[in-house]
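S.K.: Following are the structures in question.
Nothing in this text is a laboratory measurement; each read-out follows from the coordinates by a stated rule. Computed from a predicted model, the values in this text were never measured in an experiment. Cβ atoms are built from the backbone, for glycine too; each structure is taken alone.
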Structure P
Amino acid sequence: MKLVTWNINSIRARTDRLVAWIERERPDVLCLQETKVEDAVFPLERLRALGYDVATFGQRSYNGVAIASTAPVENVRRGFGDGEPDDEARLIDVTTHGVRVIDVYVPNGQDLSSDKYPYKLRWFERLRAYLDRTAKPTDELVVCGDMNVTVDDADVWSPAAWEGKIHCSPKEREALAHVRAFGLTDVFRALTPDGGVYSWWDYRGVSFFKDQGLRIDHILATAPLAARCTSCTIDRNARKGQDASDHAPVTALFA
């Protein structure tokens, strides 16, 4: 199974780029974030024409997640369903190819002094509680998406430049570690332990050309799946060119 996660940063703005990439790469499962469209205007027919079943959880102008698969998409859940306010489209959960796939777009947090920062930390707590409530570490399960946090300094082009900033704060990293402690392996890091490879580069300035990036897009797998992961790579070429997303797709292969 070839599984990809990609923050597309507006699917309507990048539908043609996405279709061309799909035609070239042919993933079995494609998890998208920040689609920024309501379900009614998601380009379903373009993806269906490529042979994909699609589940969406959209929101006008903001957020939005979707999963496309070459196998039927079943048991679709949207949001945490935990009784707390859940008015942002940030989580979609499906079963496909015999695997449960949870696609997430974690809140950015904006700044450590912002009220959006504790909201982000609470969102991670809710994600862990959702896993505890609905899954077991022995399940074949993937949690992937734009998690808006680096695992450690190996995911940061300059730890000194990013010290004390959003995506790199100790509390964010602890929150992600708590989610991983459910029984999830960071398959990219498992195969690339030295780090220094990034999935996001700021649009501003020349950060992409100087490779001044962060790895904030992750594929986390339970032990049964992680043991079958033979490759996990970041397609930096997809970040090149005019009108590209600021994120690159992350691809994992499972035997």
Structure Q
Amino acid sequence: MDVLLFLAVPFVAGLILTGIHAYLGLHVVERGVIFVDLSLAQIAALGTTMAYLAGHDLHDPVTYFWSLGFTIAGAGIFALTRGPHHAATRIPQEAIIGVVYAVSAAASILAMSKAPEGTEHLKDMLVGNILTVSWGTVLKTAVVYAIVGAFHWVFRKRFLAISMGENIPHIRWWDFLFYTSFGFVVTSSVVIAGVLLVFSYLIVPSVAAMMFARTVGSRLAFAWVTGGVVSAAGVLLSFYYDLPTGATIVCTFGAALALLSVVRLARRSR
């Protein structure tokens, strides 16, 4: 019973991470900007690093707003660098996203190289420690996700139209709102799960869903179930084998995607 109570918090945290990231992942995969979550997460981590160097505690509310400010700036960059799909000489946005990620990661390393416990902080930014998350953090994160989810529900037609390749009026403005709302999610997620795990929650369930489902609704349901099951399995494996939780869940996501790919190939070969 004590074990179940201890694992309840990271399990619920995994469920709420799955809930919002699986939905956003559908948009990201359709848009073809696969690494935008990884890049925004790294920008958020850079903001946290700069707040830490400025003398703020990692769990200080001020640190959160530093991270959020950096992330919103990244959202502005991605909205402004969106180019017309018909331009033959257009620089792919994925290239810009990759550059932003690389520079943010390098800047974080440089910043923490002179700080005490810098290596440990960099490790936490990458894989987090979802096993030790508190109920208070889970509740605050759930509230943020609920607000973002309501925002996306209200403007779902515009966001979905852009993700499906339609050219709607004021598209850069709507892109900025999309990435900014994304930034609120990522800023909260990185604190719990780290950069790599946040990326896995976003992409793996969505890619798995695309292999087996056609409609948006069925893909979302499949992604939610996949993310929830894999998240729970990763937490259990981490606990019973005394492994780093974030890294274990990431690897579990990878193994699950490989297994589902084999199942899909077996179905198609019949």
Structure R
Amino acid sequence: MKAKRIAILESRLGEQMVELVAKRGGVPVHAPALAELPDLDLPQIAALVHALEKTPARLAIFQTGVGTRALFAATDGLGLTATLLELLAGSTVVARGPKPSGALRSRHVRIDRSAAEPFTTKEVLDCIADLPVKGESVIIQRYGSVNHELDRALEARGAEVIEIPTYRWSLPADTSPLENLVGALERGELHAAVFTNAEQARNLFSVAKKLGRADSLRAALNRTLVASIGPVASAALREQQVNIGLESSPPKLGALISALDTALSQ
């Protein structure tokens, strides 16, 4: 990837990605496409915990590490962490991947089921396919947006789904880096664009649409090597009719950067 200009849309781990690309000789162009905003309603969480004391949940599904940590930080402040831990001890606890698993283990929560790679909703549903949920409550730690696919699948099996919002995704307050990125892609100034989250694709196209340049962005990306961290991000790109040049396997940052380095070196 020596001297290749690479667009990085990651926000939370953006600086880490910039360093990884630079260490391999690439020229990172950082345009954060996502803001994570707190979405914790403390009275709602307190009411939920107390409601679960009366009607325990059959399943508790944790989807992200940052959201899991935020939930426990909220119950710490409410003085309800011990109650939540006791309730989880009586539920089947499901982790979507290594990040929520790590957050749960830091609180000494037993993990009963873990989704397999690449840690998508399909793998979550596969790992609980044998569990009866009809007439049961299922709590889901929401990530940046509602997981409609997961909710609908569980509701179709007769479950009562209760989502716990912890944070939500939004456009960054300053979208000028994304606007500049659209222009750079249109001018063919970039060799690759790296997407590590489905919302990054949606937000980039949202900005382009406001500029009246969504079609030219699509054409520009299809002239550029588009690297996706995994199937969820790839699906969002395909929704925008963008061709995927490479998809990381496993869906991890290090593997993604290595695959990108190989692709750009050929």
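S.K.: I have 22.4 for mean count of other Cβ atoms within 10 Å over residues 94-101, calculated from one of the structures P, Q, R. Which structure is it? Before the final figure, lay out the partial values.
M.R.: Details: P: 19.4; Q: 16.9; R: 22.4.
Checking each candidate, the match is R.
S.K.: Could I ask something else about it? Once percent of Cα pairs over 33 Å apart is calculated for every structure in P, Q, R, which label goes with the largest value? Please list the in-between numbers first.
M.R.: Numbers: P: 11; Q: 19; R: 28.
Going through P, Q, R one by one, percent of Cα pairs over 33 Å apart is largest in R.
S.K.: One of P, Q, R was used to compute helix-only ellipticity at 222 nm (-39500 (n - 2.57) for each DSSP H run of 4 or more, over all residues; to 500), and the result was -28000. Which label is that?
M.R.: Working: P: -6500; Q: -28000; R: -14000.
Answer by label: Q.
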